[in-house]
Structure 1
Amino acid sequence: MTNLVIDAASDKIFFSIIKDSKSYTTEHSNSRENFDKLVKLLNKFLSEKDTNINQIKKIYINRGPGKFSSLRTSISIAKALSLANRIELVGFTSMDIKNINDYKKLIELDNEDKLTKDLINPVYSS
């Protein structure tokens, strides 16, 4: 099963693909410039890892806490991809993963039904 993780809640934007026992991650600075081209960055990452959006079974999206614009943009893109491609959408918070980039833990938490599904609401930092 192929899973996609989108995490823009911190000072970096992370994309991660988790395929069975392998994972691939890339990062970009969390800047306005990168959010204007977030979909292009994501498509480039998927292409570099020989992954098609049709292969993805779940999208994990970090819902915060984080900056307003970062969360709104990343969650909106994740929801659009989910709806357009009939991919299950799962939300997590930064507290769910203790070590940054420990995205494989999301699979375990999801299997234990400890993550948010369906209605993904952002958690903004103050």
Structure 2
Amino acid sequence: WLLLAGDETALPAIARILETLPATATGEAFIEVADRREEVSLVAPSGVAIRWLHREGRPAGTTQLLVDAVKAVRWPDHREVFAWVACEAQTLKALRNHLRDERKLSRDQHLAVAYWSLRQP
């Protein structure tokens, strides 16, 4: 079971991961984009649900969309899981903390990378 979460900066990597998964893979992919017009067609196993999260006018890096979506995931009962997350630095920090502290994923069960950082004025 695989969890993918990222914003539009992670979309190329998410697309590549999805298209290289075995046909039997299961999981969820959350992709935050500006709006519906930024959704693209992705190739993924039928057992992987792709969920688009729309900011609807809010600036990138200012929402809780990814964090809320990941926190609401119904995780499988077994421990054969892997989470891959790439997004803005503060969002990444919240997601990484959730994966480690609340979901109790070990370091070899997740990869969390900050692709960019929102500069506050």
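Figure out for me which of the structures 1, 2 the number -6000 belongs to, where helix-only ellipticity at 222 nm (-39500 (n - 2.57) for each DSSP H run of 4 or more, over all residues; to 500) was derived from the coordinates.
2
Which one of 1, 2 has log10 I(q)/I(0) by the Debye sum over Cα atoms at q = 0.20, 0.30, 0.31 Å⁻¹, for residues 16-71 alone, as calculated from the coordinates, equal to -0.77, -1.18, -1.21?
Derived from 2, not from the others.
Assign the value 12.4, calculated as mean count of other Cβ atoms within 10 Å over residues 40-47, to the correct structure from 1, 2.
Here the read-out was taken from 2.
So semi-axes √(5λ) of the Cα gyration tensor in Å, computed for just one structure, reads 19, 18, 14; which one of 1, 2 is that? Write down the numbers at each step before the final one.
Working: 1: 19, 18, 14; 2: 22, 18, 12.
Of the structures listed, the value fits 1.
Taking distance in nm of label points 7 Å out along Cα→Cβ at positions 56 and 104 from the coordinates of each of 1, 2, which one would give 2.1?
Traced to structure 1.
When mean count of other Cβ atoms within 10 Å over residues 24-31 is compared over structures 1, 2, which one is greatest?
Biggest value here belongs to 2.
Rule-based calculations on the coordinates, nothing more; no lab input. Just so we're clear, the structure is a prediction, and the values are computed from it rather than from any experiment. Cβ atoms are built from the backbone, for glycine too; each structure is taken alone.
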